[in-house]
Each structure stands twice: as C-alpha cells, then as structure tokens.
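Q: Have a look at these structures, which come just after this line.
A short reminder: the numbers here are calculations on the coordinates, not readings from a lab. Since the structure is predicted, the reported quantities are computational estimates derived from the model, not experimental observations. Cβ atoms are built from the backbone, for glycine too; each structure is taken alone.
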Structure P
Amino acid sequence: MITRRTLGLAFAVLLVLCAIPGWADTCPSDIANFLAGKAVGVVCTASTDLTTNNPATTPANNTTVTTFADGSPLPGLANGFGAFTPTTDRSVISNGPAPITGPVPGLQVEGWFADDPLGEARFLLRFPNNWNGRLVVAGASGTRSEFNGDYAWSDYVLQKGYAYASQNKGVYNLYLPTNGSQDPLACRLNPSSTTFVHFFDNDDGKPFTQWTDYMLEGAQLAQGAAKANYHHPVRYTYAVGTSNGGYQVRRAIEQAPNLFDGGVDWEGTFIDPDGPNILISLPPAIANFLAYAGNFGPASFDPTSQAAQNILNAGYPPDIVLRDGAGNVTGSLWLNYWTAFWEVTACQWQKRFDPTYQTYVAGLGNYDYISREENVPGVYSSVEAVETTGKIKKPLITVAGTMDSLLPIQNQARAYEAAVNASRKGNNDKRKAQYRLYEVQNGNHIEAYKIAGIASPLLPPGQLSGPFPELELIQPYAQNAFDLLVDYVENKASLPASQCIPRGGSIEGSPSQPGHCSQLFVP
C-alpha cells in the first residue's frame, strides 16, 4: 500500500537528486552547494533587517508552509489550520521582542531537513552581515515552529552579531481533525472544551527522541552553512531554548558537548522515568481544580481546602486569586493553566508514551503513571529514552520562575539541578563543566500573564482571568544569563553562584539569596 510516508520519502529523494527550483535565484552558490543533499525546499532571502522590526522576518500564521515538504496537503480542517503558526509561536511564552536599536541586515535561510521522510522537520538560519564569529542554536517550546525564539532569542543575539539557527523539533504543530472526538490521537483543549486538536508529534514516525536528534542536526547544519556563508568556521556555538526548547538545550549539552560550548535553558522540561515528570505532576492538578474552584463565590478557591492542598502537594506553587468587591472570584493563575495547558499537555504526553490508556473514559485526572509504567509494557522504556540525565560536560545555566504552574520549579528545575549534582557529586566549580540555577522570584511559565488576562469557559463572556502584576518576567534574566555564560566560556569570567533573584533584582556575583528562593510566592 502506498502511504504518505512512502510518498514523502520518494519525493524527498527526488528533490535531493534533482535541481531545486529557485535555489539558483535565491541562495548564494556556496550556501546552495553546502545544503544540497541535506535540505529541500530551501528559500534564501537577503534581508535589510533580520529582526522582528521587519514584518517579513517572521511569516504570518498558516502561510508560507501550507503542505508537507513533498507538496502533499496537510490533514484537518481549513487546509491544516494550526500546523504552522510562527507569529503566535514567537509570543506564546515571551513577553515581546528584546529592545531593538537598529536594523540587522543579512541573509535568512529556511527549508526542510532532507532526511525526514514525513516532510515536517524544518530549520531556520539567520546570518547577519556583521558577524562576530559565533552561533546561537535555539530549541522550540511546546510543539512550536522554528520561529518560536524570534522574540526571546533571535532579536537579542542578532544585534550582538551572532548567527542564529533554530528548528521545529522535527514536527509541525497541530491541526483540527474533521471529527475531533472520534480521532484516537486528538486532545481537547480543556475539560470544558468541545474543541479537539491533533498534535503531529503523536503520529507514528515522530517520537520525542527526535527533539534531541534535530537539535543536534540543526547545530551541525548551521555550523556548516555558516562556514559556507562566511568562509570561516564558527568559533563558539551556544544552545538556548525555553520550555520544551529548554529540554532540547539540556539534551544537547548532555549528548553532544563536541557541538556546543555551553547553553542556557529557560524553564526546561525535566523528564525522569522514575519521576518526577509531567505524567506524574499534571493529573493531581487536573483532578482537583474544579473542586477547588467551586462556584466562584466568596467561599470558593479556598487555599486551605483539601483540593488545594492536593495540588500544592503535587509540587505546584500557590494560586493567585482575583476577587471583586463582593468576594466573588474573577480570575486565578491556576485557572489560566487549567484553561490553556494542564489537560491538553497531559493528553499529548499520555498519547505519546501510553497510547492504550482510555484518555476520556478513565480520565486524565485519574492517570496513575507509576501504576501504568509498572504494568503496561513500553511505558517506562519510552519515557526512559528521552530522560534528562544531568550528565553535562559543558557549562549550562537554568533560569526558572518560582510561580511556574506548568513545570513547577520544585519538581522540574530543582529536580534537574539535583540530577546534575548527583552526576557530578555536587562539584560544579572545580570540574570543567559548571551548572547554575537562577530562580526568578514570582516568575511563571507564561510571561503574558503578568500583563494580560485570558478568557476561560468557567468565566462569564467578556471577563478575563488576569493580569497578575505580582508576577515577574523571566526573559530579561534568561538573556542576562546568556551574556554571563559567554563571558565565562570566552573570557574565563566568574560565573555567579546559583541564587534566588529577588523581585526587581538582578543576577549578582555575591547574591543576597544564594541557592533556592525560600518562598515560591512573595506578594
């Protein structure tokens, strides 16, 4: 039987063997020659400004990429609506672009990796004319595109002269199935939603192991393309990324120290087959939130209730609750995560690692990972294949917020720190590779929650949950950590100790709060 997979492989081979239309017109010959056989569908654009001040730098959603690499159509409603969302992706976690002082002219290169038979794995390269000899390779959060880091990372490093590269972990984002509730791989957005989405990375041939594979392949491709473009090898290569992109950074530093000189992971995902991991921490939040929320009246959202305690005991930071003059609840931080992240994320991971579980029959709130991994063949080994070991061989900095309610710092960032310390017997200063954890007091997973509210099906129409001005932005600290890392690697400068960054504070050489923040929330 001829499938899209076999057709995709045939087309990929054909494109590699044949001349690619437009290459001669759009790509410098040195770039085209290097990418031949490694990439397909390549488009090169000489740009007057590679920053996001130029609207052409980041394509609009559902444009530019509207098919698989072989030209075959995308599945789902509205011609695969949701598969390629670069404009949304760049702002999904970031609070907005880094300050931009002027244009950065150079070359932008986009295309697909030739070795992906399903035709989804994509890359992005940006080569500023005023190059400093260095390369930054970015991971992508969630299931986002190669444009995910445009605000948080690309704008920041391009202005300093770095070449920039990114990839999409080998997969497109998601699509709306024609009959979502009947799609065995579809996930609803939250327990009150009738909208289902199908994540491409739950399909056959798209295991999460590819997240690491394409981070490394992207680095190799970028290093070679940079040499072809500048006629000089890259001097230093750094890895950066946020959330699942931060996971990619950790795996890159663990797996390929020969490719990278160091990395910064911003709230990276921690995975341990023995725990903690997302499949352990999310179900208690899902199971207890509605009982905690009650009827949104004055007695609802009680932090001393058993439901609230169950969520806190799963490692979550405390909720921030908004009330009107009568005491009725008008919003909450936990409500935002219940609405937008908790169930849909748990579903995505469960369907990848434990697809025989009856998601919406047994219920994600009842999912018991420990029991399943002990009794269902393949669950433990599939999670083990993507674990973060902490066995780093190059410098690595984690920056994470104490109020992260998707990847709670107690069983995510601090758990990874413990894994690093265990692998290095706590010695992070006298060995070649150093590790630091910079905790941002009141930082959370989604920067926008500090400055904007979101709609929720549990709130009246037109009422938004948030904003929460008590939260603090992480992005400036992540960028500062990058500069500190570079100074340490290239100039042997001292790397500030792990520390709690107080509200309105900075990363200090002599921190006032070394180690972990004593409280997860400070009003």
Structure Q
Amino acid sequence: MIQKRIRTRFAPSPTGPLHMGGVRTALYNYLFAKKHGGDFLLRIEDTDQTRFVPGAEQYIIEALNWCGIKIDEGVSVGGKFAPYKQSERKELGIYQKYAENLLEKGFAYLAFDTSEELDLARKNAEANKQTFMYGASSRLQMKNSLSLSKNEVEEKLKNKEPYVVRLKVPAGETVTFNDLIRGEVSFPSDTVDDKVLLKSDGMPTYHLAHIVDDILMEITHAVRGEEWLPSAPAHILTYQYLGLIDKMPQYAHLPLLLKPDGNGKLSKRDGDRLGFPVFPLEWKDPSSDEISSGYREKGYYPDAFVNMLAFLGWNPGTEQEIFNMEELIAAFSFEHVQKAGAKFNPEKTLWFNEQYLRNKSSLEIAENIQEKIQSTFKFAPNAPQLQLSYLEKAIDLLKPRLQFEHQISEIGNYLFVAPQNYDEQVLAKRWKPELKAFFETLCNKWLSTNDFNAAEAENGFKETASELNIKPGEVMQLLRVFISGVGAGVDLFGMIALLGREESVARIKMAISKL
C-alpha cells in the first residue's frame, strides 16, 4: 500500500485578529506535517460574509510568518488547488454539486423556515424548558421538503422563496470515529442537529465547504479546536453520504486554552483585565479604531512565543522546556497532546522570553537595539555609547534583570546618560556631609590609577575606605546612587568600569555638588 503524503491545513475565518488559540492550532498542524515530511496549507474560510472584517486575512498571514510557521500552499503563496479562499471557490460552483448529490440521494433536504419562524420555535422550546434542535425530532413540524408536499415545495421554488439545504441526520444511530487525541469517540445521532450545508444565498457553510475542500485538497489530517467536536458526527455522516469516507482525514480535536484560573475559555477580555495580550500581533479594529496589544509589539521573541504555545496542551515527556522550531518538529506527536483544557500562565510566558533573551549573545542583542538606543537618547552616530563593544558590555551587565530587549534603555538608562535625580530614600538614610571627603579622595585615587577596570575600581574604593577608617557598607550604596541615581541595579564596579574613570568621577562630583 502506497503511503499518502501527509497534508494538514489551517483554515481560519477572517472575522478579526487571530487568537493565540488559533495560532496554536496552526502550529500543531505545521509541526505534524513537517515531522512527517508533508505539506501545511493555509485556507481562508470566508463563507460567512456578514462577519468578514477588512484586514483580517492579511493579519493571519503576517502572524503566521512572524511565528515562523511556513505556508507550503495557500492564499498567500498559491498552489495547484487554488483558489484557497472559499468565497472564490464558491463562485466556481465547487460546492453546489456536492449539495445536489446529497439532495438526490435523500441525505439532505430543502428548508424554507424564516428566521422569525426559527426564533419562535426556540422560544416555544425555552417556554417548555427545552433546547430547540432542528433535527429528527422536530423537522416534520418545520417547513421543509420533508414535511411539505411535493406540490408545495415546487410552488415555493417557483415563487423563489429563500431556502437552505440541511443535512438529514438519522435518528437512533450511533456515530463513532477515532480521534488522534481522544481515541474512540461516539455520539448518539439524536444529539446531532441537521446542519445547514448551503445558505439561502448559495454560500456553503463550514459544515459542507471544509469537507469538500479537504477532499479536493487531499488533506490527510484535520487538526482543529475542541469546540468542533460536537459537529464531528455530522461531518462524518456527510463523508459517508457522499460515498467518500475513504477520503476523510483523520481528526484531532485540540484541548481548549483556558483562563489563568482555569475557569473558562481564554478571551480577549481576560487579557484586557489581567494585562497580557491574547493576539500574536497588535490589532486595530477597523470599525472602532480600538487597538489590542500583540506579543510582537510587547517585545516578545517569536520563537519564545511559539515555544510557550507548543506547551499549552502538549508535553514532550522530558524535562526539556526550551525547544527551537526544528526541535519541536522532531519531538511533536499527538500522543503527548492532553485531552483536558490547558491553563494559560502569563508568568510562564514571560519566563520563556527571559530564557530566549539570556540565550542570545550580547552582541546580537546589541545589533538589534543600536538604532533604538540612538533614537531614545539622541546620540550622534559616532557616540561611544553606540559602539557595539560598549553596548555588548552594557547588555552583559543588564541581562540578569531583563525580560525584553526594549527594557535595556529603560532599566539601564544610567548606562547611557548621567542621572538627573537621586534616590531620596538612600540619601536620607546614608548621606552625611562628612562623607564628602571620602568621595573626593576616591575620585583622586581613581584618576591616578593606571589601568582602570572593575577590579581596580573596587580596590580603589576599598583602599579609600580603609585609609579614612570608613566601613565600605556605609558608602557603597551612596556610590551607586551617585553613579546611577538609583539604589539598586547592575554590578556596581562593572558599571563603573564600563562608564570609565572620567565619566564616573564626573557623576560623583555632580552628585556632591547637588547635595
């Protein structure tokens, strides 16, 4: 038997920004396909034109590119099954013939119910403390080609009354399939409603379109969110009724992403409330101009974001937590994807970014931030603080305190410009006018030192304290405040060595003059 080439697809709707849960779905599809030498497709499922949001499609493409999820075929790169946008495929008549096939075989029917009639049916069910479901138990009480006579149906069609095409789900059966994550799953058909396959405007719904496209695009594995699990029986029945069950991909339904407390699905509202992004990139709503933050704009590395996402529902079974994309591809399997929902942990997300920052060379980070440092502090292009050798040493000092590259100019601003203000609490606690002699003596000692480095700066400090009979602890924090303006920070003598003797002495003298 010839082994099929593995083909997975990510098929989002362009209804707004791509949620991080959607990125995870794309990621797992990508990892599985690449592990098996297969293809990853991007398809846009825009069958619901009422929810279309301008810019959403481009956002999806840009987000995947930022994450390093490479598209083999799809809306942005083309391919032999183009077009990859369902609205364009609908115009080619691709879906209509499949719906007609189901109608001819008696596995689908026409439903003429208006939205008002459907609302009334729901309200009547609610009044009886029931949930309305359009299916085997109710379809004959509704207005459709099964409950109406042939003449009534023909009359309605002649009068061009709007209708939808619904799948005819059988009563009293059990639909069973094997899920790659959940194992064997069974549903009583009585719990499955008659899904709408074609809407009144002729546009297919997800329930028909994704099946037709998966067949035609030779998709072997359909990896999607848990929210689609209740619809899976209708999809399997559709494959059976079309006589194409052998073309059905293997399904894998991923666990939900949960709020940090585990109570419910993670939403944008949770991010707004707790102060973290839920989107990979910043998004500006075209209707309200409301801006939602993104991981990219917050300063996260894309590989740290992807690493974090991979662990939301998957565990490699080892103690290793830091994985680059190639390592994720090699390690990934559905056997290690959990069934239960995965709680999102914002602090763990920060931790991942810290690890990636620490693993980068200081020189690479220096090259990344050189332009930002110049624009932030308005340095001339040839300023010594912009030299890569200086930036590299500054980053070495700051790294243990950083979570993001952009914090370098914030947390370490004293490494680039002299402080204008000084920690009042430290001054109130430590400063005494008689200590002025210590700092003047220290400045003279440093200026007379031949080889000024961190060790020599510290030696000079200790020698001066000893000569003047002062305990180093009495003046060390003051020295830090005079140099940096703050009472805590990077290695003190490493900072002084980086600034150099002239700058360090000038800062001390400036602080004393202000006192």
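Q: Which one of P, Q has mean projected area of the Cα convex hull in nm², for residues 156-195 alone, as calculated from the coordinates, equal to 4.2?
A: Values: P: 5.1; Q: 4.2.
Computed on structure Q.
Q: Follow-up question, since we're still on this one. Once FRET efficiency 1/(1 + (r/R0)^6) of positions 68 and 212 (r between Cβ atoms, R0 = 25 Å, to 0.05) is calculated for every structure in P, Q, which label goes with the largest value?
A: On the way: P: 0.65; Q: 0.25.
Once FRET efficiency 1/(1 + (r/R0)^6) of positions 68 and 212 (r between Cβ atoms, R0 = 25 Å, to 0.05) is worked out for each structure, P has the highest.
Q: Upon calculation of mean projected area of the Cα convex hull in nm² from the atomic coordinates, which of the structures P, Q produces 33.5? Please list the in-between numbers first.
A: Details: P: 24.4; Q: 33.5.
Derived from the structure labelled Q.
Q: Here's another thing I want to ask about it. From P, Q, which structure was distance in nm of label points 7 Å out along Cα→Cβ at positions 36 and 420 = 6.2 calculated on?
A: Going label by label, the one that fits is Q.
Q: Which of the displayed structures (P, Q) returns the greatest value of mean count of other Cβ atoms within 10 Å over residues 132-139 on calculation?
A: Going through P, Q one by one, mean count of other Cβ atoms within 10 Å over residues 132-139 is largest in P.
Q: Can you say which of P, Q returns 32, 23, 21 when semi-axes √(5λ) of the Cα gyration tensor in Å, for residues 76-291 alone is computed?
A: Among P, Q, the structure yielding 32, 23, 21 for semi-axes √(5λ) of the Cα gyration tensor in Å, for residues 76-291 alone is Q.
Q: For helix-only ellipticity at 222 nm (-39500 (n - 2.57) for each DSSP H run of 4 or more, over all residues; to 500), the calculated result is -9000, so let me know which of P, Q that is.
A: It traces back to P.
Q: When FRET efficiency 1/(1 + (r/R0)^6) of positions 92 and 228 (r between Cβ atoms, R0 = 35 Å, to 0.05) is computed for each of P, Q, which one produces 0.85?
A: Q
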